[in-house]
Structures are given as C-alpha cells and as structure tokens.
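Visitor: What follows is a set of structures for review.
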Structure 1
Amino acid sequence: MSRRVVVDPITRIEGHLRVEAMLNDRGVIENAMSSGTMWRGIEVILQGRDPRDAWAFCERICGVCTTVHALASVRAVENAIGIKVPQNADIIRNIMFLTQMVQDHVIHFYHLHALDWVDVVSALKATPAATADLAQKVSPTWHNSSPGYFADVQGTVKKFVESGQLGIFQNAYWGHPAYKLPPEANLMAVAHYLEALRWQKEIVKIHTIFGGKNPHPNYLVGGMASAINMERLNYVRDLITDAARMVEGMYIPDLLAVASFYPEWTTIGGGLGNYMVYGDLPQNGIGDPSRFRFPGGVILNKNLGEVLPVDLTDQGQIREEIAHSWYEYPAGKEALHPWEGVTAPKYTGPKPPYKQLDENGKYTWLKAPRWKGNAMEVGPLARMLVGYASGRADFKEVVNEALGKLKVPATALFSTLGRTAARGLETRLAVNWLGAEFDHLMTNLKSGDSATADTAHWEPSTWPADCKGFGFTEAPRGSLGHWVQIHGGKIANYQIVVPSTWNASPKDGKGQHGAYEAALMGTPMADPLRPVEILRTIHSFDPCLACASHVIGPDGRKLSEVVVR
C-alpha cells in the first residue's frame, strides 16, 4: 500500500516549495510532485514601463540571486535596441557575476545543504584534539585547526543544546539513522559553517565597489555605472585572494570529506539525465558564445558524447506548458515561446490549508518549460557536464581530480551527490576566473581604456519603434532567460524563465516530470516521518522559489493592483 509524504514548506530555501512523495510498500519513492505555492507576477508589473528601468524591478525578484536578474534584464533590453557594451562593462559584469556565484555556492554548501549530511548535535560527542587531527589531515592549509579552537566551537553548540533553543539549528532531524559522519567530522563541519557565515558577508563588498550596494547592486542599460578608484580596486584584489583561500583551503576539502562517507548517494537522485546550459562569461562580447567561459549546449539521456546547440530565439526549442499549472492560455494554445508568453493566473486548486494536491490535475504556480519537448535539468551539474563533454581542459581537470580522490566513476556525477559535488567544482573554476577577470580589467585600465558604458542609444528616440530582445545568464542555480517586447518605447510584454522553473517544473501534457520530481523517484527512505532523504535531493538543486510575488490570495482574489503611468 502506497503512503504519501508531504513536506511543506521545504526549508533552507528562498520562497515556498511543497513536495509530495508517494512511497511504495518497500519505503521507496515511486512518484512525486513539486509544487511552487507562490505566484510570480513580476512580468505583469513590468508591462507599460520604461525598458531602461526593467533591471531594477527584476533584480528585486529575489534577494539571494541578487545580481543575475539585473544582468539578464539589461542584456535583453540591449539586445532589443541594438547596444554593444564596452569591453570593460562585460568584464565588470563578469566580476559581479562570479562574485555572486562564489558566495552563493559557499552559502549553499555550508548553510543550506550541509545540515542534510551533518549531525550538529553529534558534535557534542567529539574530542576536540581528535577533531584538530582530522581537520589538519582534511584541510592542511586552513589556519583554524587547533584543539582549543574546536573546544570553543563545541562549547557554543553545547550552550544552544542546553538552552533548549537550537536557534539556526532548530527543527532538523538530529540523530536520524541516515547521518553517517563521526562526531569529529560533525564538529569540524559545524566550525566551518560558522566561519563561512562570517566570510560570506565580506566577498559581496565587491558588489558595493562596482555596483554601489549589496543586495541589489546597480546596473545600466549600455554598460556599468562604475567609478574607477585604485584604492578600491586594490581592496577587490584582496577580497578575491581571500575567496580563493576559502574555496581551496576549506570548502573543497570539506566537500570531498563529507562525500566520502556517503558513497551510496552517487547512485540516488540522478533524475532526468537531460542537461541544458545557455552559457555565459563572454570574452569577446555577448554575441560570441564560442568565447564564453561557460559553454552552452544540451546533453540528452546522459550522452556525454554529444552536445547539442541551444537557441533562445527558436520558438521550436524553448516553450512553456501549463497542463498542470495554475494559469490559462488563449484558446488553442498549449505551449508558448516566452516572446509570446502569457502570464494569466487561474487558481483551481483546493482551498488552503489542504492535506494533499491532485497529481492528475493542476498543482503548482510554476509553468513547465521544455527544450524541444524535453524536460531539462539546469544548474552547476549541467554546466560541469556540458563543459566536460565539450572537451574543455579546465572542466576536465577539476572533474577528473575529484573523481580520482573519491574513487568513483564519471557516472557518479548523475546523482544527488554528483550534483552537490559539481557545485563545489564549479566554485573552483569560478574563483580562478574571478582573479583572471580582475587582471584583465587592470590591464585595460593601465593601457588607458577606462570606458564602462555606451550611452549613444540611451534615449528612446534612437530605438526602433517596435523591437524585441532576449537576455540570458547562468545564475548559480542554472540557466536564466528574460525576453522583452518593446512598442513605442514601453514594455509591451516581458517573460522570465528562471532556473527553478526548469528544475521544479510540474508534469507537462505528455506526463514528463520535471527535474525535482524525477530525481526523487527511486529514493529509499529510512523514516518517512523524518524525510531527510527528500531534503538531500531537493537541496542539491538549491531551490529558489522567490522568483514569485504574493499579489493574489489563495482564492484567486487580487490583493493589489499596480497602475503604471
């Protein structure tokens, strides 16, 4: 007899995500539903506005992926009206992008995902001296590894536990039989959790130097509004050096150490086997994808022998369906390319609070994007696989090194643990590229090139009367696309397909599951009342459902209306 496990909300993510998993009599997930319970209405809010302002609205979709929507938005508008930004603008955007990626990936591992593998309370059983020995073996270059240091951290955890208020460690499944780390490894991980918490607020100062603030740094259609100050640039160099030290000295060693205790998770959570990357980090302008540091492409059915091209303008490639989504399309339309997209909410689900959703009906606020009719996974694993399959030496080097240290085959990447490991390996690449982009900027400045913006087409009078464009980036969580149509100098239509729309999508009209749903199937659960296995796989994608806005009530009643003048 099947049993339904409901996790609502999935915690340690941005936004509201509900997962319902159906277990068979052996305790294995045989079916699953991913439901986004927030409605994203930013596309409606943008209609009628000045395209030059779109980035500022889009960036505020989310405070986690704080720069990526702005980047995709300015690129979409620039593509529509025919602007090519100066090289320095691309470099500064790349620096902003990579800063966000490095910070976000470190946060994901330590603060959003590690607690699925690390038993915090078990750290109280550790011996500080033995923990110090372990830390010096795992990360010999990291400075904090003395017995006294770990004794202090253990004392902090003890105060939390004895007070009965675990604070940031509240409501987890401590003592669950699925946890396998010894107490010393748990204490080391908790110590590094706290160190990463302190560090992550430093690296984003790069955003404040180039973009004025964080979160939501400033962008500009035509380039970047960045004042060049040598003192501040020297500070950026120091922050990049610290980031490289953190990634190589603490994050990667911790990742490989934790992974070594969970070899079975290299065979769980693989999911679709279809991977897509738009590509990013231009080296010769956004119009030359052959020079992107992140190559674009599609892999189908885990076939690393072939990388297929992806085209965001081809209406036969990317289309969104709503067979199981709370939206309505014009009569006769089952799937739409984003340029023709419609954001018309129509809630038909049960009145909250509800015990369960109907997997055969509509059950989510997320649409179902598809590439040539295929459900796709996007994100770090997709990027690492496409880079690897494309024959890129830098990708192959970090992947092969990690596989060798873990003593697992390349097929181990198609899993929950592979997805988690790919994020760390991507961070190694990103932090090295961050230094290279900074050096490139400094070389340009020293040669006398200080241009960061082209404002020749700033005024709407220089634009075509009717135009459309697309902008894209590789957000930490995956491929992000913005599509805009401009009529008479105003936004006529705007559509956004975010990474979690791809990954958390529902079934489509053909019954194909999205990446979250597919990855959960076949997962064995030790204790359905404490579904840590569901969290492990879902968190490996780093969900972000906050690309949504609460502007209607659960009964479909409009709560607010924005009038654009």
Structure 2
Amino acid sequence: MRHRTKQQLAVMAITVLAIYFMVFMIAALPLKAIAAPSKTGFLVVAEDRGFLGNQEIESVITDFQARYNACLALVGPERQGIEDGYRAYIQEAITTLRERGAEHIVAIPLFVSEAQAVLVQYRDIIERMADPLPLSWAPAMAESYLTAQILLDRVTSLSRRPEQERLVILGAGAANEADALRIKKDLERLARDVTLRFRFKEITYQVYYDRSAPDHEARNEQVDNVIIRTAAKRGRTLLVPFVIGPKFDQRMSMAGWLQRKFAEYDITLGNPVMPHDDILTWLRASANRHLRPVPERIGVLIMPHGSTRPYNDGLKRVIAPLKKQYRVEMAPGMGDPLILEQAVRRLEDGGITHIVFVRMYALKNHMKARTDYILGLSDEPPKRGHGALPQRIRSSAVFTTFGGYEESPLIAEILRERILAISKAPSRETVILLAHGRMEDENDRRWREVMENNIRLIKAELTQPFRDIIAMTLREDWPDKRKEALNKIRQVIEQGNEDNGRVLIISNRLYGSGPYPRLLEGLEFTLNGQGLVPHPNITRWLEEGVRMALQGLPTDRR
C-alpha cells in the first residue's frame, strides 16, 4: 500500500512538473508566434505569374498567414476559355476567410500601382463576390515607403558611379494613356529616395502597356526604343524593371525576356520587385493598419536627447510607471537611425504591432521632420542639419507620434516648484528661466514664446509676485549665437542684482543644469539646476500623450 502511494505521488509530481513546463514554455513564446483571433480577414489579391512566380507569392503568403487570417486570390486575364476563370479562386478564398470567422474583409492588392489593368478589372468583381461581408481595400504597394526602399535596394545594387550613369525605371500594366501616366507618377514618387541619394546623369520612367490595351505592341515598341536610345548615350545605362511580372520558369519570365530583348545593348539589368524580404514587411504593415491595437500589442518608444548615465537613469525613473501598462523601449539620441531601429526591432520581436513614438524634446517640432522620415510617417526629407540623409527603418508596425513636453501646462507647475524651492524674498527677486535654445532665430523665438506662456501660468498661481520672471535661451551649441545670448543674460543678472536684488536661475531643461555653472561663472545668482526630471508631471505628460496618440489609431475592428 505504501509502495503504491509512493508511485501515485511520483506520477502526480511528474504530471505537475510537466504542466508547469508546458505553461512556462507557452508563456515564454514571443507574442508574434501566437496568432490572435481576428474578425478581419485579409484577401491578398495578386496576378497569376505562372509556376515559379506563384511559388514566390505563395511563400510570402504562408509567412503572412502565420500571424493573420489571410488567403490568396490569384487573378489574371480571362483569355483561356475556362468557365468562371479566376472567380472560382476568389470565391474559395473568400469562403475560407468567412469559415475562419472573418466578419469583414480587407483586400490587399499585391500590385505596384492601383492603375494596373488586371487590378482595375477585378476590383468590382471582388467587391460583389464578397457580399454580404463588407470589404475595404488597402492601398497598392506604391503608396508605401517600404516599396520605395525595395526600389532603392534595386538601384543601389546596380550603381557604381551614378554621375556617369543613366537610370531607366520600368513599370508595366497600363491599359491606356491615363493609366500609363498614373503608373509613371507612382514610379516617380517611389524613386524619391533614389533621387535624394544618387545624382544620376539622367533618370527616365517608362511604362509597358498591358496586352488588353489597343496597339499595345506598338506602344511597347516605343518604350523599347527609348531604352535603346538611352543605352546609346555615353555612360552606363541601368534598367530596373520595377514590376511583379510573369515568371513561368527562369527563361519565360520578365527578367528573361528583358535580357534577351536587350542582349546586344550596353544595358545593366536589375532585379524586379519580387522576391524581396520587405514584401512580407509591407503585407504585415498593410494588415496592421486595419487592425485595432489591442493592449498586449501596443508598444511605446521614447526618444529623449540622452546623455550621461545619471541623465539617462533620471529619465528611466519617470518612464518606469508606463511599463505597468505598455511594453516600453528607450532610444536616446537625436534621431539616430541605428538606435531607433534597434529599439523598434526589440518591440517587434515581442509581438508589438502598434508603436507610440515619443519625441521627448521641449517643443512639438523638435526632431519631428527627421524622425517622421526615418519611421516612414513622411516622405519629406529632413533638412540635413544633423549630417547626411538618414536611413529609413523598414517596419511593419503602425506608428503614431507626439512630442513637446514644454508646451504642456504640466511643465509650468514643475517650474513654479523649482522657483519656490530657492526663493526667499519674491518681491526683490528676478527669476530667469534658462533654456538650451535653437540655432534658427525663428525657432528660438518660438521656444521663448512657449516659456513665456508658462510664465503666465506660473504667475497666476503665485501668492506673492516676483520682481520679474524672464524667459531666456543660451543657444549653447552655436558659438556666435551663444556669445550674443550670454551678453544679454549677463545684463539681466547685473540689473537683477541692483537695489539689493537677488537673481534666481532655473534650469529650464529636462535634466540637470548643463553648462550653466561654467558659462555663468563669476556672476552673482542662485541656481536651481535640477531640471524638470524627476517629477511626476513628466510621467503624467507621457501617460496623457500616449493615451491621446492611441485615439488616432484604428479602433473599429479587430
């Protein structure tokens, strides 16, 4: 009996350990490995490319399906005399999505341009076939900065000395002149990053017509002649076929046909759009933009200026409370693409699909142009005030962003506390709020306007008025500007000390006093060099900003 009891206990112990191990392993899985249930189904619409081409598409779709309720619907010209043609494939995909619980369908067109003839032909058909499920369309690839990065990769792999090279970017699929123009404009927009980084002798955009277009052979021959004339000019000619073209086998493919067509000419031929790793990134990004951000997939990426270890540790203390609600990463610096990308990858590897990016800088426009460009939120390149044009991060996450802590009334409360902490006799004290400042006069003036608004808020809460409260900037990173600013600060300090006066300088910066003690050495004043951190109002600013930013993300479906 005792022996049987020991056996039972041993079995129970092993069972408990096994269950514990399984729970531990499930908990340890990255979020991206656990597909969340979704009421949104994704219908990826792609042109039938033939055996090898469809293999490339299906490989990407298989990876895409690991995270999303998605199906592939191949479409193509109905010239084979088969009853129903491609409608059977579309219907099968829609039925599968419905059976998997989809209550809404988002069609993602795996086409470079919205104007390609096959896509135009099937849009209405797909919408009718989806009924009664509501269907909406994601944009085609040309609308995404990720596609522009694919084009940049294709050009970068070919170019050696761009100043001696001519580039031809080739599109395809136009049914008429209007659509050819639309496709050409899409290519020009996608090539923006190419033109910003390379200085070619010439860039030409050409578009092949679809077989359904009248006189397509003659029109395409005109395109060939333009390419041949370009190749006849001095210098290398690079031809990038930026199309997702047919690929029945290696010979019967867009690349094969172009190689044979231009074999006798001095043309360096690039690779087409597929295959490329960022096709999957683009698909995931397209899907994420149509999904409600659930809490476990929301991340916060905070970019303070960053500095020494005490500075960074001080910021960590005010950021720590956010970690109870969100996955938080820090990327200190002035919009460094490497640091930002490392932080984004850490969030993505943890299953994050929606990221609130916080520019933890004083004003809303600080670093905005640069980081918006890096994160793909804007195609407008930043002014090159911080070096060369930065690399862009290729991410499937949906970003929303905010910044400008000093424009919040919460900051006035901190500054008032900093003033009162060193004040002794307000009626004879002159207070200087001293900030870093900007190089451009207009931007510096804007900073002082924000500070002056904080001063009005401070004065409204004081029980005793001060002799004066003044907003000033040191403009410390620009020697000529700094010299002029220092002279003005000296004058204010000297005037403030007159008639038994006393001068208080408040460090109007995120952390510490920076170079103020050194640059103002020899002058008579009392300094509160603590800065704004640590203080719970900074945490409140972060929490409120994240909450407001999330309101701008899609919330109507999952």
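Every number in this text was worked out from the coordinates using simple rules, so none of it is lab data. Not measured: the values here are computed from a predicted model. Cβ atoms are built from the backbone, for glycine too; each structure is taken alone.
Visitor: Out of 1, 2, choose the structure whose coordinates give helix-only ellipticity at 222 nm (-39500 (n - 2.57) for each DSSP H run of 4 or more, over all residues; to 500) equal to -11000 when calculated.
Guide: 1
Visitor: Also, quick follow-up: If distance in nm of label points 7 Å out along Cα→Cβ at positions 328 and 544 is calculated from each of 1, 2, which structure is the one that comes out at 1.7?
Guide: Label of the originating structure: 2.
Visitor: Still on this structure, please answer the following. Identify which of structures 1, 2 gives the largest calculated value of mean count of other Cβ atoms within 10 Å over residues 240-247.
Guide: 2
Visitor: Related question: Out of 1, 2, which one gives 2.1 for distance in nm of label points 7 Å out along Cα→Cβ at positions 336 and 488 as computed from the coordinates?
Guide: Structure of origin is 1.
Visitor: Taking Cα Rg over 2.2 N^0.38 Å for each of 1, 2, which is largest?
Guide: Max of Cα Rg over 2.2 N^0.38 Å: 2.
Visitor: Also, quick follow-up: Consider the structures 1, 2: one of them gives 12 for relative contact order in percent (Cα under 8 Å, 6 or more apart) as calculated from the coordinates. Say which.
Guide: Structure 2 accounts for this read-out.
Visitor: Taking distance in nm of label points 7 Å out along Cα→Cβ at positions 40 and 464 as the quantity of interest, name the structure among 1, 2 where it is greatest.
Guide: Structure 2 comes out on top.
Visitor: Assuming 3.6 is distance in nm of label points 7 Å out along Cα→Cβ at positions 216 and 416 as calculated from a single structure, say which of 1, 2 it is.
Guide: Clearly, the read-out refers to 1.
Visitor: Rank structures 1, 2 by volume of the Cα convex hull per residue in Å³, for residues 72-343 alone and report only the one at the top, that is, the highest.
Guide: With respect to volume of the Cα convex hull per residue in Å³, for residues 72-343 alone, the highest-scoring structure among 1, 2 is 1.
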